[in-house]
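As structure tokens, here come the structures.
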Structure P
Amino acid sequence: MPDILSLNSLYADICVTYATLSIIFFVLSRSEPFTFKGAHWKRIVFGVVAGFTALYLRNNRLVLVDDLSFSFEMLPMILVTFFGGWLSGLCSFIVAFLFSGMFTLNNLFIAIILCTLFTFRVWQRRKHRELYITIILVGIFRLALVSGIHGIDVPWSELIFYQIIAAGCMILCYHALNYKEMYMSKVFTIRVKAATDELTQINNRASIDYWLAQRQIQREACGLILLDIDNFKHVNDTLGHLAGDRVLIEVGRLLRHLTRNDDFAGRYGGEEFLVMTSNYDPDTLLAIAERIRKEVEDCLIILEDGRELKVTVSLDVSLYLPGMIIRKSLKLADLSLYEAKRQGKNRVVGSSILTLAALGDKRPPSRYP
């Protein structure tokens, strides 16, 4: 029996196949679960890594004729097609094609298999049945190809044995990656729920506290816009808590719509919301706050019983500057917000700290080496 069929060689190929795809799958899932619908660059990276893995696996092959051999090189290409879609599968094939002799019988065979998977879009309706059908078709196609070629001295028993081992490796890696995908999806679902306010579906108080703590640790200046819904207690008392909940939901929706990707909006508590932005220019912050105030004022809220309601908000614009205690910044914002309420509500006021905005460009030296 050739060395390629020894347990050590087969076990090494299985480990390389799973370990490489598993690690890159995990790395690409750090910020969000990796799927065939994900960012193009992630799917390309997944495919390129699979392509180089295929090249490595090709070194340990069972040679049949000059340009035809059995190896595990096809396995990572098929697997990334199932999990990363056509883009990952195509990238893996291109890498393997360019560095393995290009127009060879092996590459032609792999291209036919991948084109079949692309045609049936196996990544969109990925089920165990599609995987097993693929394995059976690959095995039949391989053995049929071998049977039509003369000059092959490898016994059929070894060819069938190798095909069975390759199928077992495919099944093992597929189910392991499938389990990892489900696990990562659950992790991110739990993470989102833990960081999201259940009613308004924006960031909750725990997320706000974490974001503020990060700014203080990194000693980065940021803008703070504290928002309070005017006469919210009156809405609850006269129209009921369901109406109050509807108001909170609509304000949360507006904040999600009005804030940019690099901004941060969350429910600070009760009827108060907090918007934080890396921009700490006073004029820009006041303009953002005024836009929020106007959007809320113009928003027509439809209650469950069909009644229409309009609300207003009071906002304070403040800053966090490096070297300050973050709670001090929020305290100043809260005092200014109280002043806005006292002046008649539905207005934007600026905290006294805005006059010190220029200090945000002068980050004090860290106390730690």
Structure Q
Amino acid sequence: MGIRDMQRRDVGRTVLITGGCGFIGTHLATSLSEQGFRVVVVDRAARPDDPVESVRLDIADFPGCVETVRAVDPHLVFHLAAASTIEAAFDDPHGALVANIGGTVNMLEAARIGCTRLERFVFSSTDKVYGELSGDAYVETSPLDARGVYDVGKMSADTLVRLYGAEFGLPVSTLRLCNVFGPGDPNTGSRIVPRTLSRVFAPPGPLPPVVYQGSIAHGRDYAYVTDVVRALTLIAFDRRALGEVFNMAPAGHRTTLDLVEEMIDQARKACEPHDRDRADAILENGYEIVAGTGMPRALGRQHCDAEKIGALGYRNAVSMSEGLRRTIGWFMRDLGIGPAPGDDRCQTT
């Protein structure tokens, strides 16, 4: 049974998304709402979009989590809320660990005691739980060896989700994400794709993207945000995913420098027919290498094997190159450069 068939069967069910005002959460909430689900977003920020319902809540507040879960009584929980970047966790380790570990315990326990009809609790984890890559690729049974603040917080939460599944019978599934990119990512100060493109498409004129000296050769997997939504949705509905952990399938693997150079080249080509001056400046600027002192420790190499989620029939729909094209188009539209891009909303097939 395909994702569309499963979702058609389940239209009308209630979905609760923590972190639903964040980058991935916004795309997920929009996708599920458009498919006919009742979507309730839980976040510290407000989401006024109708018909998505919004509950302002800090998941560190356990009584608030229980009250919300009991009131909503969801069929599905997508737990995305977390300290969202390595830099944010490094700057506020206590707050990050309270959110990533304590918030996850709160939502798991709230689901355990407050839900009467829960069918799946889907947790958004990360490939950083594995630590430094020593072989060709991580598989889901690779040892977890996280070291940094963000990484350890997510590893702990990952383990707690599996505990609640094995010990208490909570219907859990986990997706370990790689680096996610696409339109609408607000993390322009940290994540490499929005950080680079926010400088290339700075309103007064293009600025050279910044590359940190120590990260030039770092290798990372990347996936486009609508494919991440498809993968999360798949493991929420597929019975074979119950109690299982999956690596996200990467659309591409790049070193930091290769990715920045690719974005510069694509942005220049996209601008040429519409704004030749900006295109020339993008090429002339190149990129700037800086020392990056006082930064959190970063892993040198990461790469996920995605055979397990592939066995469920999952394949990425958006290539690395196409995902960058769509993201660049979104930045250009925001500046009023060129024609409006195509519809990049989440698709389920």
Structure R
Amino acid sequence: MGKLKIGVIGCGTIAKFRHLPEYDANPEVELIAVCDLVSERAEAYGEQYGAQAFTDYQELLKVEELDAVSVCLPNYLHAPVTIDALNAGKHVLCEKPMATSREEAEQMIEAAVQNGKKLMIGHNQRFVAAHKKAKELISSGAIGRIYSFRTAFGHAGPEGWSVDGRNSWFFRKSEAFIGAMGDLGVHKTDLVRFLLGEEISEVGSFVETLAKEDTDIDDNAVCILKSESGIIGTLAASWSYHHADNSTIIYGEKGILRLEEDPEFSLIAQYTNGEVVKYELDKIQTNDSGGQHSSHVIDAFVSSVVNNEEPPVNGEEGMKSLNVVLAALESSETKAIVKTKETTALLQ
């Protein structure tokens, strides 16, 4: 098998910092096609990476030698474009949140199965060194039974880094569907599920627009989550933190794990016997870092295709993380605790 032939659909910030350079750096990949509605943008990246430039993704999907695509588009386009790509016989890496409804997510999963293709969702928090190490410590029983957690993901908002600034699709509800809760909160729902090794069963939340003017999209969310075994915790997502926060704390029977809270040590384990272990691991990846740290998402996707293995964050995993977000939106609307398995179709 020769190099994997890849196309990137959507050439905004996430493609600029993550997908394009990380595919380019992967020795098993040849980046052969890029697509963006803004022709100048598509042509500029096409020239930079030696790829054919398109403004219509349907035309890109007609390229027969293309093996796989990344879908880096506004949230409302994730499902239709992913399904079209799968039906065209391409493997797909889709940005998060994978869809805007459970129904869409199920259709994406079904399309992957029907076409025998890989579907992976771009949840990078699982690949962060501190998070992987914390998962090991929790799984090994090092901090005993987990009682509680708190996790937050906030920054000053997409206008600071989105290619279109304040005019970005992130602020248009018809295109984004969810604001901070979809942009950042879904990352943390995925991380909590990954760390605890179990599903979130109940959600209570406030999802509000507080900081951004002239938009009906949420910019602050605070949720209370309860897991299947009864672990409770909070999740905050915000576009109004002027100093970014991407921290998580796990409270257990034998100790506390502090993840990405200390600027120097990305994981600190504080045990009840007085022992403190500080781990100096690879820093978390951010868009502000200009992409100098790999997200590992692209490499994991490529590896799953090349080795014909199930992607580490497949469609089912993406849907389970999306379901928590859908439940949070429903809870905020109905002012009631929502069971994730019973999330209604109200939000579709």
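No value in this document is a laboratory result; all are computed from the given coordinates. Here the structure is a predicted model, which is why all the values come from computation and not from measurement. Cβ atoms are built from the backbone, for glycine too; each structure is taken alone.
Odds and ends about this structure:
- Each of P, Q, R could give distance in nm of label points 7 Å out along Cα→Cβ at positions 56 and 336, but the derived value 3.3 comes from Q.
- A value of 27.0, 76 for Rg and Dmax of the Cα atoms in Å, for residues 136-223 alone, calculated from one of P, Q, R, originates in structure P.
- For -12500 (helix-only ellipticity at 222 nm (-39500 (n - 2.57) for each DSSP H run of 4 or more, over all residues; to 500), calculated) the corresponding structure among P, Q, R: Q
- Structure (P, Q, R) behind the derived value 2.0 of distance in nm of label points 7 Å out along Cα→Cβ at positions 88 and 128: P
- The greatest value of distance in nm of label points 7 Å out along Cα→Cβ at positions 24 and 304 among structures P, Q, R is that of P.
- Looking across P, Q, R, the calculation of volume of the Cα convex hull per residue in Å³, for residues 216-327 alone that yields 184 traces back to R.
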